Structure 1
Amino acid sequence: MKKRNFILSSILLCGLLCLAFTFDSQVLYWLWSDIKPVAIILTLLTSVLGFYLLKETNNLRQNSQK
């Protein structure tokens, strides 16, 4: 259960960092507009962790039904 909570927290953190914005006096900027590879890496990490969480959740359900 602790492992699943850690993975879910990591997914939320990476996903929210992908969508992070910074504010200027009149303009809204995407935080990764100058460093797009960071956004790509965060998006991939979020996707991989999400897939892993789904896989682990399905394994736990199958093991609990046996």
Structure 2
Amino acid sequence: MVFGVLALSAAYVLALVTCLLRIRWGYIIGIVLGIEIILQPLVFHVVMGILLVYFCWLGYQAAGRLCNQ
């Protein structure tokens, strides 16, 4: 987790420096990182929603087994 944060931070710094130097790769890196910023909350909420449904289903099954005993 910490490695990912450090890698993204380094990529942001690289994009900023290369954009300031008017190198085309800086703009491309910046666009990719901008897309990542937009998609990250969407992916996170989808994964958390799937996990929530999964654990609710497990709880429902466990409650059903307890009531049928």
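Things to note:
- Top of 1, 2 by distance in nm of label points 7 Å out along Cα→Cβ at positions 7 and 47, largest first: 1
- When helix-only ellipticity at 222 nm (-39500 (n - 2.57) for each DSSP H run of 4 or more, over all residues; to 500) is computed across structures 1, 2, the figure -25000 traces back to 1.
- Kirkwood radius over Cα pairs in Å from the coordinates reads 13.6; which among 1, 2: 1
- Relative contact order in percent (Cα under 8 Å, 6 or more apart) derived as 36 - corresponding label from 1, 2: 1
Computed from the coordinates by the stated procedures, all read-outs in this text should not be read as laboratory data. All of these numbers come straight from a predicted model, not from anything done at the bench. Cβ atoms are built from the backbone, for glycine too; each structure is taken alone.
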